[in-house]
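There are structures below to look over.
Throughout, read-outs are computed from the coordinates displayed, never taken from laboratory work. Keep in mind the model is a prediction, meaning the values are calculated, not measured. Cβ atoms are built from the backbone, for glycine too; each structure is taken alone.
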Structure 1
Amino acid sequence: MDTLPPALRQGVEEFNRAYFFEAHETLEELWRETSGPLRPFYQGLIQLAVALYHLLNGNRRGALNLLGKGLDKLAPFQPACQSIDVDTLCHEARSWLDRVRQAGDGKLTVDPAQLPRIRWIGSERNSA
């Protein structure tokens with residue numbers, strides 16, 4: 001894990017603290033500096049962060065749109081990429097996508113503690 005970009009580690013930490021706007025900013029810097037096959041992976045993480053930011057702020061339409069786009073971008077990187085458990089992240093994000101769709105315009109309670117988290121593969125950081 002020592003070879004991972006510091007911005008990725010920071011963005012994951014911010015994401016997991018539900019600092020989604022900050023995670024988006026941090027990961028966007030990394031995305032802009034990246035070319036090649038990891039670029040869509042980082043974009044998918046950014047899209048999930050922005051989707052969850054929208055969800056917490058009551059913008060269901062934005063959340064639905066970006067959850068779908070983020071899942072599409074991350075799917076090719078399953079089961080894992082950059083020491084991240086992409087399978088679990090996608091499963092949790094898909095669950096929220098379904099939940100928001102089912103709620104429609106009805107009541108939807110969003111507890112930040114229940115939102116998706118990014119888990120590291122093979123690391124004690126999973127408990128963070």
Structure 2
Amino acid sequence: MKILLDSHLLIWTKSDPQRLSNSARDHIIDTTNVLYFSAASIWEISIKRQRGRPDFKIDPHLLHETLLDDGYTELPVVSFHAFGIVTLPMIHKAPFDRILIAQAAHEGCLFLTSDSRLATYPGPIRLV
């Protein structure tokens with residue numbers, strides 16, 4: 001199964017793994033899954049780290065390299081992903097979260113999130 005992780009799950013996977021739920025951990029360690037991270041997550045982490053957000057302290061460059069080293073596949077943001085935002089209901093207004101959901105839908109990925117609001121979007125989304 002193709003899985004796209006939200007930004008917080010990516011951070012926790014590499015810097016605070018005890019914060020991951022058992023369900024998230026099970027999806028991540030299942031070797032039959034193909035794990036993806038979005039360039040939008042790296043962008044979001046870079047911006048929020050620069051602003052001093054305490055939950056985004058991880059170095060985005062180091063995170064990027066570690067994810068690639070661990071076999072994750074980077075998912076670039078392309079126009080077709082942006083087009084998908086138009087069809088999303090306005091449940092959540094955060095642009096990074098909305099592009100992640102649109103990417104997952106367009107690419108046929110299960111989107112894993114720890115955000116209960118994001119989990120209410122239609123489509124292959126799982127709250128973990």
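Couple of notes before you dig in:
- Origin of the value -19500, where helix-only ellipticity at 222 nm (-39500 (n - 2.57) for each DSSP H run of 4 or more, over all residues; to 500) was derived from one of 1, 2: 1
- If relative contact order in percent (Cα under 8 Å, 6 or more apart) is computed and equals 22, the structure in 1, 2: 1
- Ranking 1, 2 by mean count of other Cβ atoms within 10 Å over residues 96-103, the structure that comes out highest: 2
- Source structure of the calculated read-out (P(r) over Cα pairs in 10 Å bins from 0, in percent, for residues 16-71 alone, 21, 46, 30, 3) within 1, 2: 2.
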